[in-house]
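Dropping the structures in below, format is structure tokens.
Every number here is computed from the coordinates shown, using simple stated rules; none is lab data. Worth saying up front: this structure is predicted, and the values here are computed from it rather than measured. Cβ atoms are built from the backbone, for glycine too; each structure is taken alone.
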Structure P
Amino acid sequence: MKLSAQEFRHWEHKSLTLLGMSGVGKTRLAAMLREQHWFHYSGDYRIGTRYLDEPILDNIKQQIMHIPFLRELLRTDSIYISNNMTVDNLKPVASFLGKLGNPELGGLGLTEFKRRQELHHQAEIAAMKDVPEFIRKAREIYGYEHFVNDAGGSVCELDDPGALEALAEHSLILYIQATHHDEEELIERARREPKPLYYREAFLDEELGQYLAEFGLEYVAQIDPDEFVRWMFPRLFRSRIPRYEAIAGQYGYTISTEELSKVHDEEGLMKLIERILDRQA
């Protein structure tokens, strides 16, 4: 959605979609707006509770079946397994995605890893296409005047025009662009705490081949899962930048993490967005 600053200022029921890599401040911003009575739609929460709920639980149950004491309880329906997922705790989604590599180190084989990646991919497309309906629900059912879509870091990888067009038609898209300093900080954070990530299949295949060759490995099962994520994250980050920029250029606007760091309340964010709209008109 393209708006002038004046149109945005007088937009009665504002709807924002926040894009950017994990760690740039999307969720912090959405949580701040939530405190100001905005409806906080988390793409990852929708994925985990609606589209991947059963696969996530199946994965947990599969792990439980390796424990004799719990296995019998599960098979006789003596225990009940459920997710305790919230918009502030999305670990079940990450645990399902998993990491590629040595199963003795908690890694997944390539076939299973790709299967989960594809399930996540389709779930994220569906979750983004749900946004227009949740904008309606937020106002008509729950009584919220405004709406913020806290989109996952991999939205730029969807390659689904329908999902992007749905977001652009019903919300103002803001790409949060990391400064060079913040980019280096995010990469360092990924080195310290390597987390499961989504990769486009073509990107994964190309980079995986390079990784195996660089480290003299013959099989995926020889990969240290955490080391692979540490190696991949900077490459993934930089591969996504032109994708985010293309989306912002066609459908929305760009805000830097430096600009965003100075925002501490709803009023400050609204004024910043107006300046951005004027600047990028």
Structure Q
Amino acid sequence: MSQMRPVQVIAVSGGKGGVGKSNISVNLSLALAQLRRRVVLLDADLGLANVDVLLGLKARHTLADVLAGTHTLREILVNGPGGIKIVPAASGVPHMAALGAREHAGLINAFSELGEQVDTLIVDTAAGISDTVISFVRAANEVLVVVCDEPSSITDAYALIKVLNREHEGQRFRVVANMTRNPQEGRSMFHKLNTVCERFLDVTLQYVGNVPFDENVRKAVQKQTALLEYAPNCKASQAIRELAKVVDQWPLPSAPSGRLEFFIERLLQASTRPA
């Protein structure tokens, strides 16, 4: 059997709601697919699934069916725009720590069977810094923190990074500024966050760019269409494609820890470890 190639697992988080995290997740997935990546988007908001709503998709089955053993992961995958695949969230599924050993094993097997068909797994986490959010972010290879120009956005992003650094030894984070009025504003936001992180934490933050405020984003959401399909040439779409080029250059994890089943094992270990 040939060596399975590593999978880039990128958790998109922000510490708070309203920063445009799901929009970044969806459209970054599309932009990476345009760069010939085989992309799966995991809607990891287990309480309030929203990726299918953003894209006007109706998921007949969800992660809950995989956990129940009635469907395989391949069977619940939804075909999204631009060739991406979506794992629909299971709204109302209990906290990951509440899952039993059988469900743990089922999840690991489910994702390992998917591993041969995917290069990049984008994990769209829920808002906040709940145990489930932290579990998903800890298990990923890369963490993309989305910030916007609200005081609470910087504060909440810092809180997320602080928990991951102090309690879970997370040390490297990528930052994207969203809904900016100009590029300088994005760099200013990053500088604020980076200054406080350098002062109090042992972390490295890397600024990966900004996505400008664009009225087309709201219109695309209303139409339940991905921005890159609704307005492919608008400023926000162009910025997300530039972001995808940066992401495409990130180093792949070294095998075997880069294989998808290891992501799930790390996720479950993170979920069940006592606080």
Rg and Dmax of the Cα atoms in Å, for residues 88-159 alone gets 14.8, 44 when computed on, of labels P, Q, structure Q
If helix-only ellipticity at 222 nm (-39500 (n - 2.57) for each DSSP H run of 4 or more, over all residues; to 500) is calculated for P, Q, the one returning -17000 is structure P
Comparing relative contact order in percent (Cα under 8 Å, 6 or more apart) across structures P, Q, the largest value goes to P
Working back from 48, 46, 26 (Cα extents along the principal axes in Å, for residues 72-199 alone, computed), options P, Q, answer is structure P
Value 3.2, calculated as distance in nm of label points 7 Å out along Cα→Cβ at positions 168 and 224 from one of P, Q, is from structure Q
Comparing FRET efficiency 1/(1 + (r/R0)^6) of positions 192 and 232 (r between Cβ atoms, R0 = 25 Å, to 0.05) across structures P, Q, the largest value goes to P
With percent of Cα pairs over 31 Å apart computed for every candidate in P, Q, 32 is reproduced by structure P
